[in-house]
Structure P
Amino acid sequence: MPDLKHDTPLNGFKQTWNGLTLAEASNFEIVSMAIANDQSSAFEKLAKKALGSILPKPNQWEATSNGKLLWTGQNQYFLFEESRNDRLDEQLFEKFGDLAYLTLQTDGWAALDIYGPRTHVVLERFIPLEIDAKPIGFGARTNAQHMSLIILKTETETYRLLTPRSSSTTFVEALTHVAENVIGSI
């Protein structure tokens with residue numbers, strides 16, 4: 001049997017400075033969930049049962065039984081599940097049926113975890129949001145250096161940043177450049 005290696009968008013990228021670490025995150029799946037017309041109430045009830053989560057409000061994520069559910073727009077959510085399961089959208093369809101349109105999104109995104117005591121000083125120069133005062137559970141779609149970005153605040157000084165895979169190399173280069181300007185080179 002072939003010995004296949006799972007490639008990730010950033011090839012396991014990790015870099016550390018004094019007080020800051022950037023590390024690729026890749027052990028999860030992303031499914032977009034768009035509620036079908038007039039199915040909001042039924043979807044909300046089933047999400048509580050099937051995902052173990054209430055629906056998040058705008059600019060928030062809620063914990064699920066195995067990940068996070070992020071509000072991405074009116075009647076739209078991203079489910080981040082901590083697993084390697086490229087059939088997750090099909091399995092969710094078995095539960096949600098015609099209540100939602102489900103699309104596996106994992107391969108279209110690259111993810112970085114950024115953490116450490118100097119996280120906010122770097123992110124304030126990279127992202128046009130004042131995030132240090134945001135509570136854990138904050139999540140939003142925004143941009144950074146003209147690139148699309150999803151940001152999730154997972155701990156006080158820890159964030160998960162997601163950008164389209166097509167711009168991931170440029171995204172990492174830009175974030176690394178900001179970090180080096182703020183903190184100094186390695």
Structure Q
Amino acid sequence: MSWIQEIEVSEADGALAETYAQLEKQRGKISNILKVHSLNPAALENHLDLYMTLMFGKSGLSRMEREAIAVVVSANNECEYCVNHHTESLRHYINDEETLTMLATADGLETLEPRLSNIVRHAEKLTSAPGAMTESDLGELRAEGLSDKDILDLTLIVGYFNFVNRIAMGLGVSYSEEELTGYLND
């Protein structure tokens with residue numbers, strides 16, 4: 001549900017119908033952030049490929065760390081859709097409401113365990129002050145054991161969520177409690 005026309009599953013044909021069927025098989029249902037792309041099936045496919053690579057592909061960043069990055073970037077951008085979606089995913093990895101709240105509000109990040117703290121504070125800085133980034137910022141990540149590939153993955157995830165936050169907010173993509181839960185492979 002958004003501010004623009006969307007093609008429902010029952011109305012889809014061709015490439016869009018194939019993508020919808022693939023999403024339902026892999027993820028159990030279709031999120032609103034993907035459905036908003038329905039008028040441009042090629043963009044939907046490319047978006048989905050990027051998302052799956054960044055969030056589920058091989059990386060030295062854990063799934064929990066990737067979801068935490070998504071939440072902190074989205075919190076900094078005030079994107080309720082992504083904060084809520086990815087906080088729900090984080091619940092699979094973090095069973096502590098205080099930590100979840102810190103990530104969802106991007107507040108108190110310096111009190112998290114050192115590796116996660118450095119990762120999410122880096123994501124926060126890259127989101128809120130990209131022009132202030134310096135090579136020395138990478139030193140803190142390397143000190144926590146991140147490789148250059150991990151740092152690239154972190155940077156790509158930050159960039160992706162800044163991109164997708166703007167899609168969600170710019171097109172008024174909404175969520176409901178039902179839409180937040182029940183995905184496969186979180």
Structure R
Amino acid sequence: MEDYMEEMHAPQVARIGTHAPNFDVETVIKGGEFSRAKLDDYEGKWLILFFYPLDFTFICPTEITGYSTRYAELKALNAEVLGGSTDSVHSHKAWLKELGDLNFPLFADMSHDMSWDYGVLIPEEGIALRGTFIIDPEGVLRYALYHDLGVGRNVDETLRVLKALQTGELCPVGWNEGDSTLGKA
């Protein structure tokens with residue numbers, strides 16, 4: 001594992017309150033077309049960035065389609081979604097034939113650079129943990145959540161946290177939209 005990490009570049013270190021690590025990755029978009037995504041593409045918008053382990057698995061399609069189903073709600077909050085794994089864009093495209101079109105692109109991190117920078121890479125397996133990140137319109141990382149491979153994430157929680165961050169106020173445990181906050185952050 002140490003040899004593998006030595007071969008990798010030094011991570012940009014995804015840390016809350018700092019500029020999110022840059023990325024420039026290939027993607028598959030609606031209709032199976034190939035494109036690219038860079039962090040700068042999302043300037044002025046909130047970005048929900050999530051990593052999943054592998055295409056053609058059991059939990060991953062539930063998460064991916066969950067985000068796609070809730071995309072209109074996220075879009076209404078000035079947010080975009082970008083999901084992906086260390087699989088290739090060709091694997092994503094083949095998998096989308098089973099999943100159907102998504103409302104957001106899937107990125108391919110075959111170099112493992114992006115997974116490394118966001119701290120989700122499992123080097124000895126060459127796959128990513130389940131990681132969810134919320135990046136604000138200025139490119140600052142505001143939220144990071146890492147899951148074990150066997151536990152799917154909750155889109156409701158991502159929406160709740162996004163709304164809480166957008167208040168710019170202190171939100172207590174269990175806060176939901178419409179609840180009182182504790183004042184300015």
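Throughout, read-outs are computed from the coordinates displayed, never taken from laboratory work. Every value quoted in this text rests on a predicted model; they were computed, and no experiment measured them. Cβ atoms are built from the backbone, for glycine too; each structure is taken alone.
Out of P, Q, R, choose the structure whose coordinates give distance in nm of label points 7 Å out along Cα→Cβ at positions 21 and 101 equal to 3.3 when calculated.
Matching structure: R.
The value 1.00 for Rg/Rh (Cα atoms, Kirkwood Rh), for residues 29-84 alone was derived from one model only; which of P, Q, R is it?
Q
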